[in-house]
Structure 1
Amino acid sequence: MRIWLVNHYALPPQHAGGTRHYTLAREWLRQGHEVTLIASSVDYMRREETYLQPGETARLEMMDGVPFLWLRTPPYTGNSLRRVSNMLAFAYRLRREAPRYLEPPDIVVGSTPHLFAAWAAYRLARWYRVPFVLEVRDLWPQTLIDLGGFSPYHPFIMLLAWLETQLYRRAQAVVTLLPGAAEYIAPKRGTHQGIHWIPNGVDFSLIPPPTPPPPEPPFTVMYAGAHGLANGLDVALEAARILESKGWGKQVQFRFIGDGPEKPRLMQQVRIWGLSNVVFEDPLPKRKVYLRLQQAHAFLIMLRDSRLFRWGISPNKLFDFMALARPVVFCVRTPFNPVKEHESGLSIPPDDPQALAAALRTLAETPFKARWEMGLRGRAYVEQEHDLRKLAQRFEKILREARDVAL
């Protein structure tokens, strides 16, 4: 099959950010398919033009063995109207440039870091009269309602709701990353048929073998990923402040790796409070970040308290952390909690800095052997259930079935 895989924010592994679609494309290429990954030329982690020269609107190039079609979109900062402009520009460029650079597809996969790109992907599939498969990463516009406080009757939200329903109903198949999302999607799609769960996973070709954490103090807890509103990193700073106030500032150290719209404000807060036990670091590409993360004794998974997560979560970083064989402190209210299920860390309520400070102190005082066993249980779970090579095979089967039904 000739597959067009559309994800606005896709990146190759030499850059910091999510590489799920790079790995999927690589595995499908190995299975004999022709795959092109279509993404924005603006690196979403750094929010700046990265891949195109002045005057270029698009470029097709090979990145670590995977063809990428880069589409020009305007840079942006924060969650401003310029970000919406960036999304709309990607949708426009997709419909305009993809037919100029690529041979007609046999199937189009559209991912939903936002709905406009997926809608443009669907329109291309319809133009070529080929199946369209929708990959649901985030639930739009429910995320804006539950986390952003938007009214469901806001005109922009109503537009997104219409797009969402149309995509669910017109897709030959729907792949969701969230374990409970079928219950959200089915009423809008009109059926449970054709809804598949394929979570995020780990590319074990990039992950080093499990090694014990450094024996020397301090106890280092790390977070790597987006520094956004939903991530609730304010709570981690408050926990750091609590630990320092109780004389544990030198025993428990926080390291935050990554970038995002909230990072400048978080760094300013650390300066205001004068915290000596918090360090912010620049984002690193996948090929380098794992070596840095091996310096951790534990990891943080944090999300604000929201009803949105009743359908589950599937952040890349959770499975990366578990694959590195370290305990995870899981601060999310959701019925789908692999850390608790597989006894690979501690689970506490979200938005509770006192509970987080206590959990980290407990982990720091836990004997090394017990912590190491927690980490190994997490590693074993991810090897079994979240190996991206296996997930790519499951996804490829869905694509073949969608194509066969359409023939």
Structure 2
Amino acid sequence: MLIRPKILLDMKGPPQASAAVRIEDNHISAVGSGLTALPGETVIDLPHHVLLPGLINAHCHLDYTHFKGAIFPGKGFSAWIKSINSIKGSFTSEDYLAAIADGFRQLARSGCTTVFNIEAFPDLFLSMKKPLLRTWWFLELIDIRSRINGDETLAGAISFFDEHRDWPGGFGLSPHAPYTSSIELYRLAKHCSQELAMPYTTHIAESLEEQEMFLYGHGPLHDFLAGLGRGTDDCGHGSALSHLYDHGLLDEHCLAVHLNYLQSYDLALLKKNPLHVVHCPKCHDYFGHARFPLERLREAGCNICLGTDSLASNDQLDLRAEMRSARHSYPEISSEEWLHMVTTAPARAIGLDGKLGVILPGALADLVAFDLPENSDPYKAVLRSTETPAFLMVDGQKLDLDSI
């Protein structure tokens, strides 16, 4: 297959006019302005469009797609947790499977081809179909009330992962957060990451209540969790981030989600051991957090990615809206840089730098095309886009967005 757009953004060099992309199986085999169609080759012309790598959502909870509008913001982080826990109990497995399928549709129709999804209910795997998009399924690990019961559940999930290696993407682990997951669970995730080459991700320093709990040993989140029986001996000794660093649990394979609230010593730790960091701009705005410390994280050498989080704290699963939201807080950052945060940066975070999030020979054939208004900057055109993509390809297969 040969794809011929008006402008090509390969995310490794400047925009290219009149460049074509050849696809063989699920990979890109050639890129350049001199490519011509081979006898019998399928040709897709996109004369009024910009073609770029499919967008990569570095943090999402597809389970909660149908929670949209169910929780009003403004009552505090602990209150939000109580609300979401209450809602979760009213959903059946069929409800969650329908929510996941709807989430995939929303992602695809906004130009996303890859998602790093947190899966809270491992039993759902048994009823899932092969995913529509390239998906990394991160099994959520929580032991505050023994949701993960020993090694048996984890062993079953890993066995399922091994049997479904034909699914595009991969599998990983997600100790939920330092206030809900024990040090033992974090050690387990890191061990599996090292021994099984599995990525892992976790929420850290998401809220002021979390920082208050770890820094001072009191506050709404501290009291709520203590009431559930969580021990608090680890509180009052430093930040949530330093708590995990002190136990040697964060390394270059970890995707740290949020990092909204940092101490000066946290930044010193990050400079010594930079992490992949996922910022979720619209979720950030939903909770009314302080300005995200983007500049300081970049100065510390962190690899910044963007995600949508879930519709329990957002109104859409669209990375273009996330980039537009973030741009209001950081107008000095170019549209090109924002696009790197949803292409090359998450590809690097998942260990596929040069293979995902780029249009280069040998890279995976995940592509998206958006309308390109006449005489417009192609990077800005992507951020401004609100329509369904003109073209979407995942793993070398063109998706029919009208039938999704």
Structure 3
Amino acid sequence: MDNLHDGVHGLVPREKMTKAAGTMRDMMAVTPGAPIYQKEFGYYCLDRWEREGHPHTGEELKKAAQLDDSGVFSLGGLGWCEAGFEPKFPELVLEDRGDYELVQDFAGRALLCFKGRRNGFMPEYVDHPVKDMESWKNNCKWRMNPLDPVRMEGFDARMQKAVAEAGVGKVICSNVVGGYMYLRSLIGPEQLLYKFYDEPNLIHDCMEQWFLLADYITAKYQEHVTIDMFFIGEDICYNHGSLISPDMIREFLFPYYKQMIENIKKRQIDKSRHLYFQVDTDGYCMDVLPLYMNELGMDFMSPFEAASLNDVVEAGKMYPNLAISGGIDKRVLAKGKKEIDEMLDYILPAMSKRGGFIPTCDHGVPEEVSFENWLYYRKRCLEYA
């Protein structure tokens, strides 16, 4: 393959792409009538399915539902729901409370969990590591040093993998914890809302460090690959809309995002490549959606929680150039085939014709969803594959 079309200096020809990579790129470009990319958000039901003797491993589920291979390679290293700390906090049991235990997690938070079970459910968040400027500097800021040598461990091998994946057309994604989710993990959801008013300098110092780390590591990636997508895990909405006002979003988040996006574009090896910007947020997202689109050029949003009254068909009509992932109501999947058909017959024909849509459960498939129901829903999705 010539260097101009090696996936780094230029996109590989379509015939050199994997099927999944081509389907994913069609989705991001909102190509009407293109085959729907088949994936799932995740699973919280695997213990039940295993007990009942059903497929429950990743490969078994992929085969049973004919899910696509991954069309994306995520560079990682910059957090997801928490800050990209290095070193991480030690994970400790702080207190034994009978059936429960208070634990410190890798992000420095105190969590109340079922004893012996820390995953697959929502713990109670009891405490967070940042209370003020002093605790921020003492507990966390130094853990976000972009020059910490641990961050470069395995870097060369990962970049070799990234170059190889780019060479078969996969979407190279720089994924980072979004500003709001990052701040919430540091300070806590309730106290954070006060800090925006009471200690704005603290918020900006936290965000400046977020930017320094994300920008430095992404620049290192860009010495080797061209980035196709910049992804932030934001979670800035609840069931009735945004958790902070548009003015606060503009003041505390957008300056750092704008600079990050601008810097990525300036550093691209293939400067003709469109940089897709994806935002992932729980809750009712329709009020922040135009904000991120109009002011940051957002191209792609997920997961459009149905329980928060997001309607992917209506969103698709309102924003015809927006790529959308999610939108499948997990509560309906727990009912029966009739209810599943009613939901899918509303969503799939319209969104397949429009393009730019990946149907997934609007969060991980919950334990209430039987394997039979899940497989029925996935096989209905294959009608548009």
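Here, each number is a calculation from the coordinates, and none is a lab measurement. Source: prediction; values computed, not measured. Cβ atoms are built from the backbone, for glycine too; each structure is taken alone.
Out of 1, 2, 3, which structure matches 4.2 when distance in nm of label points 7 Å out along Cα→Cβ at positions 74 and 154 is calculated? Before the final figure, lay out each step's value.
Details: 1: 2.0; 2: 4.2; 3: 1.4.
The structure behind it is 2.
Mean count of other Cβ atoms within 10 Å over residues 34-41 computed as 20.5: which structure among 1, 2, 3?
Source structure: 3.
Using distance in nm of label points 7 Å out along Cα→Cβ at positions 42 and 130 for the comparison, can you identify which of 1, 2, 3 gives the largest number?
1
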